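> For reference, the structures are reproduced in the following blocks.
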Structure I
Amino acid sequence: LSDNLVVVLISDVSESVRFSQVRDSFITNVSEQLLKPTQSLEQLADIVEQGGTSQQDVERNAMQLRQSCSRLEHMISDLLLLIKAQKPILPTTDNRINVMDPVRVVVNSHREVAAQRNITIDMKGDESLEINGEAEQIQAALAKLVENAITYSKDGSTINVVAKANEEGTEAVISVLDRGVGIAIGEQSRIFERFYRGDNQNDHSGDGIGLGLAIVKHVALTHHGSASVWSSPGQGSTFALVLPLAGE
């Protein structure tokens, strides 16, 4: 402005950059998932068209196509859940839920899968806790947490699912404790981002696309709650879905 006065303008573009990164990651991941079934279908068509191919080759390529379609269907289902979990839930007399109802449904529906790896799911909780919410969304979020716990836990271990009120008696805390390898401190702030996948992958997590914890986070936010994690490498992880208790 003059020899003695200078105007400095500072613009914080961190949110714009972050949004751009999430958008680019979204486009890349969706594109890859869409291309895989197409490529598998083309390979299968080539084999059938050329003729003289063994039945085993046809069956192998058909299996690859089925797996690609399954992953695509899984991704679309998760994206639809994310879309549904955008509108805040308003407390009404019609959407009052006993917390243990969705917890029990999710745990019981995953016992068979866990048993295939000799994993036990131990469930306990306060039967008096009630919240206002969308039962389908709550079950979807809890299912993602239990699925992750099974995926990352060691064979023969135990997963604990606990529902209780916080110390103030204002919120229901649904915790899922696994006995996995844990999550590095530097990754814990990012694991709820869409499409983010940490370095702790194993043979059971290869088909994941990184939307599960994003769904948990958005379901928590639409229900005016929160999602958090405590983890230490080698000691497993504890994920918590925290939701406001229903009023009297």
Structure II
Amino acid sequence: MKTISIINLKGGVAKTITSCNMAHILATVHNKRVLLVDNDKQGNASKFYKVHNYDKLSLSEVMTERHIKLENVIVHTAYENLDIIQANMTLLRANREVLMDTTRPQQNRIKSALATVSDQYDYCIIDNAPDINISTINALVASQDVIIPVKIDNFAFDGLSELIEQIDNVTYDLNQQLTLKGCLVTCYMRNEVNKQGEEWLRNQTEYPVFETHIRRTEKVDESTFASIPIREYSIRCGASRDYLAFVEEYLK
């Protein structure tokens, strides 16, 4: 099972939209078995796939309970080949609880849990909060690949160097298999700011950048209100075609 972390320390850059749509395309277009992990206390990926629930097990229990069976946490979505581990606001408490628990390792709890179902899935995509906390460190320890969505605006590159430093630290100390696959430009508009920002990003040599960018379209916003992946909501819109091309580029 290949595990991919979608992460950026900046909010509003389409991390959850990218995670949800990448998972959907891998499952429905490429016929891959996909597990989506919601690693954000806001639970937006869980809400998108209509599984957000405080009465059922979530990533919080994966982080805090010993010997939990992941099969009891995983929920099937409405789409074939696509399952999810939900999250909610209890993840805030779980992060504190893990940091206080010194009786067992703190950084590899998600990795250990995912290992128990690794033969059941081809891909695991982790949608991370815009933060570096113990659950996001767990996600990076569990992952082989990292993708950083980037929205071109006045604050586009704020925190990017800090995030790269954190990824490098995790790679050096905890997970030498971790690879930054690239930055993905999202919410792209054909204006001078976006053109110059994307050009700058592609010309620098510090971070790899995907050739595909995701165009901004109102259809994406509408799809989040409808809780429907963009390929289902509007197959012909620019973002739908872009996400399809991005996943194909990633797979190559």
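Quick note: the coordinates plus some simple rules give every number you see, no bench work behind them. Here the structure is a predicted model, which is why all the values come from computation and not from measurement. Cβ atoms are built from the backbone, for glycine too; each structure is taken alone.
> State the single structure among I, II that was used to calculate distance in nm of label points 7 Å out along Cα→Cβ at positions 7 and 215, giving 5.1. Please list the in-between numbers first.
Numbers: I: 5.1; II: 3.2.
It must be structure I, since only it matches.
> Out of I, II, which structure matches 0.65 when FRET efficiency 1/(1 + (r/R0)^6) of positions 143 and 167 (r between Cβ atoms, R0 = 30 Å, to 0.05) is calculated?
On the way: I: 0.65; II: 1.00.
Of the structures listed, the value fits I.
> Same structure again: Have a look at I, II and say which one yields 2.1 for distance in nm of label points 7 Å out along Cα→Cβ at positions 103 and 183, as calculated.
The read-out was computed on structure I.
> Supply the structure label, taken from I, II, corresponding to percent of Cα pairs over 29 Å apart with the calculated value 25.
Here the read-out was taken from II.
> Right, another one. When distance in nm of label points 7 Å out along Cα→Cβ at positions 79 and 231 is computed for each of I, II, which one produces 0.6?
For distance in nm of label points 7 Å out along Cα→Cβ at positions 79 and 231, the value 0.6 is produced by structure II.
> If you don't mind, another one. Of the structures labelled I, II, which one yields 25 when relative contact order in percent (Cα under 8 Å, 6 or more apart) is computed from its coordinates?
Structure II accounts for this read-out.
> Could you figure out which one of I, II the value 3.5 for distance in nm of label points 7 Å out along Cα→Cβ at positions 47 and 239 was computed from?
Derived from the structure labelled I.
> Which one of I, II has helix-only ellipticity at 222 nm (-39500 (n - 2.57) for each DSSP H run of 4 or more, over all residues; to 500), as calculated from the coordinates, equal to -12000?
Values: I: -16000; II: -12000.
It was calculated from structure II.
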